[in-house]
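The structures come next, written out as structure tokens.
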Structure P
Amino acid sequence: MQTKTRKTSNTNVMKTSNSSVIKRMIRYKYFYLMFLPVLLITFLFYYMPMYGIKFAFTKYGPFAPAKFIGLENFRVLFKTPKFLSAFSNTISLSLLNLSIGMVVTIIFALLLNELSSKFAKSFVQTLLYLPHFLSWVVVASIFTIILSPQDGFINQILVQLSYKPFYFLVSEKWWTPIFLFIARWKDTGWGTIIYLAALSGISPELYEAAAIDGASRIKQCIHVTLPGIMNTILVVFILDLAKVLNLFDSVFNLMNPVVYSVSDTIQTYTFRVMQQQADYGYTTAVGLFKSVVTLVLVILANQISKKIKGSSIL
């Protein structure tokens, strides 16, 4: 008897919850209609292409039907020195860019937050933001001209100082530092927006209390500001880590065959293989491997976040 009563009560609860969900959907129908295009675009461009994962396990080209070969593409993948070099370059360039970018962005946000003049703050912010709106083609062209060994601005200074002209972008030693500098020049201003928004949410009373206790501006920054934006830092870190292997535009427009050993990444390597060999199965295997590595990195970062702040972000 009690069992029947419990089943009846559970059924009633489920009916009530379902009816409440339906009522809520009817009430907010226009919001769901606004969300519908986003849902369709996400499904079409993010979920439907996942059907193509099957080609990673086939020998497939433009003039031959797909032939199942199991894990052969992955065996070839891990035996190819060019892929291993591209994978190593992708990890090193991405992590360097991510770590340097976070430090530089946070420092600029803290410095901008200290400006008392609204005009000066707006002026500096505008100067920092502008490069973000330039495409990588334009940015690469600008710095190629600046670093040109014939009439580049940097080499003209070197000639005036009695040094020989030097083409920096074909030097394996200089290519990585130049790439990191250009990436920071382009994206630092845009990254400060998030941290400035987080800084505006810190209560001024905390700074007043710290000042009363005799804390200097540096100590206030360490003990009040940084803890106040730590959650934002972790969220941005995990979101950026999800894109850590997506290096194409920035590298492709600055690289050249002379510096492939330090500049070739997974995506540029895949693009080149597609152009030269048109091996859809092999390149799909490369993309699947990249996605799995990205997933592992995001899960690890989420676990680190859970240990640091006691709760996960994902």
Structure Q
Amino acid sequence: MEGLLDARLRAVVTSHAGYDWCVTEFIRITGSVLPARSHLRVAPELASGSRTAGGVPVRVQLLGSDPGSLADNAALLATLMPAGIDLNFGCPAKTVNRHRGGAVLLDEPELMHRIASSVDRAIAGRLPFTAKMRLGVRDASRAVEAAQALADGGAQMIVVHARTKLDGYRPPAHWPWIARIAEAVRVPVIANGEIWTVEDYLRCRSESGIGDVMLGRGAVADPLLAGRIRRHLAGQDASMNRDDWSRIAPGLADYWQRVLGHVEPRHAAGRLKQWLNLLRRHYPQAEQLYQRLRTVRDNAEVGRCLADQAGAVTLPGASAVALSSF
């Protein structure tokens, strides 16, 4: 999720229980071997045991089309000991696809196989190796072939976003296709796409036959979603309640402080609004804060709005929560 789910937001979202592991934004590989600092810029968690502040393992994602370059970069990356290496064959962005990266390669399963094989040899089993794909470029006619190319090339697990590049992020996600892919490969498959609620998860599991899911925008819109799914599977109440916002709201100020420390001031407010724009899908408090901040560009005013929000959030049996960096 380029430009949104970076290390700052990963730290906050994964502070909530329920996530087994997470994946960075992609690192674009174009020909040269990137220095370690380039990987650390995208995945600063590499300097702390490849875990987020919440203790969730972080896998680093690479994107490109040259098997040799990807292999050389994967070999260097492996020395930094990420929790795993992931290959991106799912990004639908035009700027990425024009340079033969991401989902556009789904029309070239032979190349996907060479890439996966090269990376697999380069890391030589030193760490988990996964890949993410969509169903295809314009249609799903080569989806099974593409997945088999990745599995035969050495990918130990495949995440399938159940839409084509042409679909972008438009509903629906075509979950039954995930079942077809899972039947055709010998490695575990994880379902992805259009999972916003526990009910969406249950429909996805029913249509795909897959119990394991990767959450993208759904986790950003509701950081408690993974926990809700786990509670439902354990036979517990997984519904949203009035105390949920009290768990999420402190993370807004934490995220804001992290953004101020790493993003140009003129872009800082936009990053917070991006997150609020998704949170308001579920939380009326986020809607209110978003509307208040929608036209605000002054970072000091953003801070004042968050301070006001702190006074409006209470935990059961506690006084107002002070919003501060963890």
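Computed from the coordinates by the stated procedures, all read-outs in this text should not be read as laboratory data. This is a predicted model, so every value here is computed, not measured. Cβ atoms are built from the backbone, for glycine too; each structure is taken alone.
Using Kirkwood radius over Cα pairs in Å, single out the structure from P, Q with the greatest value.
Numbers: P: 24.3; Q: 20.5.
Checked P, Q; max of Kirkwood radius over Cα pairs in Å sits with P.
So distance in nm of label points 7 Å out along Cα→Cβ at positions 64 and 272, computed for just one structure, reads 3.8; which one of P, Q is that? Show your work: numbers first, answer last.
On the way: P: 2.3; Q: 3.8.
Value 3.8 for distance in nm of label points 7 Å out along Cα→Cβ at positions 64 and 272 corresponds to Q out of P, Q.
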Which one of P, Q has Cα extents along the principal axes in Å, for residues 184-263 alone, as calculated from the coordinates, equal to 60, 22, 18?
-> P
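For relative contact order in percent (Cα under 8 Å, 6 or more apart), which structure out of P, Q has the highest calculated value? Show your work: numbers first, answer last.
Working: P: 27; Q: 12.
The structure with the largest value is P.
Name the one structure among P, Q that mean count of other Cβ atoms within 10 Å over residues 112-119 of 23.2 was derived from.
Values: P: 11.5; Q: 23.2.
It was calculated from structure Q.
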Out of P, Q, choose the structure whose coordinates give distance in nm of label points 7 Å out along Cα→Cβ at positions 88 and 296 equal to 1.7 when calculated.
-> P
For which of P, Q does helix-only ellipticity at 222 nm (-39500 (n - 2.57) for each DSSP H run of 4 or more, over all residues; to 500), calculated from the coordinates, equal -22500?
-> P
